[in-house]
Structure P
């Protein structure tokens, strides 16, 4: 017989078993972090919008009455103010209200 070098079937099965265990451990951990990523992205978006509201107030000496004021003046480009997870954001009395902070 020739001395053929290669992997045996058992070695290949062991490698596939190890890879599948690593995948099974990794996927649930990654999926848990999507919710926190959306939440942090929404909080950052709210802070950015609050900055735009304050900039509008500095330039016009009043808070914007509605989102359309920000859009008309060029402070915000988007027609609908939504977080990355599609929750709606409102502007009430100069405060940006979103899912992380509620109106008091």
Structure Q
């Protein structure tokens, strides 16, 4: 059994006891998070599709840790103009362990 959820503008395929890394969520490690934006739920015998979301279905997760992603360098250079710019960025991320799927 697995579900497809939407959080932080992205979609994730999750099953029970999975660990996913998503954009920063509010809460402390150990707090429960409920994902209400469930797009699809696949069970043993049936598949439920939302239009766009499933009503009454949610996925529960637990915050494991907060952290930051790898540094991404954005470098721009214009040739023969002595013009260049270097920027770095690290995205704030949250690690979530999926506890349960369903109602």
Re Rg and Dmax of the Cα atoms in Å: value 26.0, 92 computed from one entry in P, Q; matching entry is structure P
Given 3.8 as the derived value for distance in nm of label points 7 Å out along Cα→Cβ at positions 16 and 40, which of the supplied structures P, Q does it correspond to? P
With FRET efficiency 1/(1 + (r/R0)^6) of positions 56 and 72 (r between Cβ atoms, R0 = 30 Å, to 0.05) computed for every candidate in P, Q, 0.15 is reproduced by structure Q
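Which structure, out of P, Q, was distance in nm of label points 7 Å out along Cα→Cβ at positions 48 and 88 derived from, given a value of 2.1? Mind dumping the intermediate values first?
Numbers: P: 2.1; Q: 4.7.
Only structure P yields this read-out.
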Looking just at FRET efficiency 1/(1 + (r/R0)^6) of positions 8 and 64 (r between Cβ atoms, R0 = 41 Å, to 0.05), which of the labels P, Q belongs to the structure with the highest value? Q
So if we calculate relative contact order in percent (Cα under 8 Å, 6 or more apart) for every structure here (P, Q), which label has the highest result? Q
Among P, Q, structure where helix-only ellipticity at 222 nm (-39500 (n - 2.57) for each DSSP H run of 4 or more, over all residues; to 500) as derived comes to 0: Q
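Only the coordinates and a few stated rules stand behind these numbers; no lab work does. Note that the structure is a prediction, hence the values are computed from the model and not measured. Cβ atoms are built from the backbone, for glycine too; each structure is taken alone.
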